Every structure is written in C-alpha cells, then in structure tokens.
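Read-outs throughout are calculated quantities, based only on the coordinates presented, and are distinct from any laboratory measurement. The shown structure was predicted, so the numbers you read here are calculated from the model rather than taken from an experiment. Cβ atoms are built from the backbone, for glycine too; each structure is taken alone.
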Structure I
Amino acid sequence: MEDTLSSPRIARSRKLPSRAAPVAFAFFMSAIMAFLMSCVIVGANTGLDSGYPARVCRAYVLAMPVAFVCVLFVRPFVAKLVGAVCRLPA
C-alpha cells in the first residue's frame, strides 16, 4: 500500500502557489527579524533576568504584525534598490 503523505504529487499540492511567494517571503522574513530584534531590544533595555522570555513574547506580539506589513510595503522599493546596485543575471 502506498503512503499517500509521502507521495510527491500530494506533497506538491500542499504548497502555496508561486504567486503567493512574495507574501510568504514577507511573513517568514518579518517573523524571524521581529523575533531577533525583540530579543536584542528587550535584553538591552531591561536586561536578562527571569522575566526576559515573557517580555520578549509581549514585544514580539506587537512587532510581528508591524514588521509583516512593513516588509510587504518596502519589498518593491528594496527590489529596485538591489537592481540599481547589483548586476542581476539575464
């Protein structure tokens, strides 16, 4: 009996369509950057003590949606900047 979860056809159908790539990129980039920046800023402002993880979580809850919207809006501008300073493959 074939394992339907490991079938390449099934696995491909669970992926987002290629037109969703900019939104997926913005989501993952903002999630990672908001978490890292929350860790650094909370640690720098309030120190590393027993309440640090809770403070980071509170900061992340605010930072993640803001970062996501910002990355969505800034992405086209950044792509133009990269095109202006980098030789891109044809």
Structure II
Amino acid sequence: MRQKVIYRAEFFREGDLYVSVVPELNVSSYGNSLDEARTSLQEAVEAFLEEYDRMGALEEVMEEAGFVLHGDTWLPRQPVAAELMTVGQ
C-alpha cells in the first residue's frame, strides 16, 4: 500500500482491559494498557488495509467508510458536531 491513512481511534476501559476501536472501519483490538491497545489497534488497522489492498478493494472500502483521498492520503470525514443524546426516561 503506497497511500497513507489518517484515522480516528477511540479507547475504552472494560474491566482490566483497554479496548481500542476505529469506528469507521469497524476494526477493534485491545491491550492490558492504553499503549498496548494503541499498538495492537495500529497492527490490526495495518492488516485490515493490507488485505483489502491485496484484494484490490481498498478504494471501495475506504470510500464506503466515508474517507476521502487527498493526494496520497486517505482522510476521515469530519463531523460538524458531536453530542451525547438521550432517549427514554
């Protein structure tokens, strides 16, 4: 893969583990520390991208996930706002 991908990662604490997620790509991983979760997620994203690139479907997957190619870099879509909302009582 000759292109760079910039992506958003989210990290959560679940019990004794740290869970890491790239929501747009539906890729996740975990670790015993935040650093481990970050490294593990990086490896999972790299494997994900390499596999789709090998299959010749990387462009389609990235566009469906909302990424835009600028030069040689895939950029994630940027929200105009983010809110926590509630439904119910």
State the single structure among I, II that was used to calculate relative contact order in percent (Cα under 8 Å, 6 or more apart), giving 26.
II
Parent structure of the calculated result 2.5, given that distance in nm of label points 7 Å out along Cα→Cβ at positions 33 and 49 is the read-out and I, II the choices
II
Structures I, II compared on mean count of other Cβ atoms within 10 Å over residues 41-48: the greatest is II
Which structure, out of I, II, was Kirkwood radius over Cα pairs in Å derived from, given a value of 14.4?
II
State the single structure among I, II that was used to calculate helix-only ellipticity at 222 nm (-39500 (n - 2.57) for each DSSP H run of 4 or more, over all residues; to 500), giving -25500.
I
Matching 18.0 (mean count of other Cβ atoms within 10 Å over residues 17-24, computed) against labels I, II points to structure II
